[in-house]
Structure P
Amino acid sequence: MLLLLSMIVLAVVQIIMRNFFSAGFLWMDSFLRIALLWMTLIGAMVASRQGKHITIEVFSQVLSEHMQTIVKRITDTFTAVVCFMVMFYSFKFVKVEYEEGGLAFAFVPNWICESIIPFAFFIIGLRYILSALFDLREME
């Protein structure tokens, strides 16, 4: 909540400074983009923990409960595989950013700001693979 509130306040301040004073903070736009990235991925991790991530329930009304469990296990496994793939490639991306040594804003390196990407997708993938395994135990 604090992150969202600070983003709103900083964005409004930046808009006012640009429109009325023809000035602004050079680091503000970059900071707001990174804050949005962190807020989004933290929200995705929380949603995956609570099982409230976006789902498409096309077959929920026509499939039996047993078949719904099987479909959920398959989709959770697929989601985990995709998350682990994104984690792998985003880790490689962060590694390249580390080697290049660029700065995001102030004296904060890019790789620190982007490190949330592989971490978040690892956590989400782990939760979905555990969910798939949990459903597997329910089927037996």
Structure Q
Amino acid sequence: MNRSILDTDIFSEIIKGVDPTVAARAKTYRRAFGHYTVAAVTVMEIVQGYQRKQAIQQLQAFLTALPSQDVLSFEESDAELAGRIAGELERTGRPIGTADSMIAAIALQHGLELVTGNTAHFERVQQLGYPLVLANWRI
């Protein structure tokens, strides 16, 4: 099992505990590494979702548990790479959204495998020639 960064969809599924395949892989990963690694962008997306739903108790529980995770910030070098990825994908008519470009850049900059259920989006980054390694814990 490789050291990985979790995309928002997978981290959200782990929190919800709905998909048994994701839960089993998450448990194995946590046993091996002691914590999950996520991007600060993922934190923003999850907080945004709870805020939109006014799920205050869930939001507070999430924020309370967050310090036990490895949260990677979005640095200037990540911003440049994300801008290059997003710009090229937009230029070719295959955008994946700002947040996904940012998460891909963070994964690339840290040499981490990106765990996502949305491999089709991130395969577009690979098709640009970036060495983004993907894994899907749903299958």
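Just so it is clear, none of the values below were taken in a lab; they were calculated from the coordinates. Owing to the predicted nature of the structure, the values given are computational and were not obtained by experimental measurement. Cβ atoms are built from the backbone, for glycine too; each structure is taken alone.
Assorted remarks:
- Which of P, Q leads on distance in nm of label points 7 Å out along Cα→Cβ at positions 13 and 69, largest value: P
- Among P, Q, structure where helix-only ellipticity at 222 nm (-39500 (n - 2.57) for each DSSP H run of 4 or more, over all residues; to 500) as derived comes to -19000: Q
- Source structure (of P, Q) for distance in nm of label points 7 Å out along Cα→Cβ at positions 53 and 85, computed value 2.6: Q
- Comparison of P, Q - label where volume of the Cα convex hull per residue in Å³ is highest: P
- Structure (P, Q) behind the derived value 1.2 of distance in nm of label points 7 Å out along Cα→Cβ at positions 101 and 125: Q
- Computing FRET efficiency 1/(1 + (r/R0)^6) of positions 5 and 61 (r between Cβ atoms, R0 = 30 Å, to 0.05) across structures P, Q gives 0.15 for structure P.
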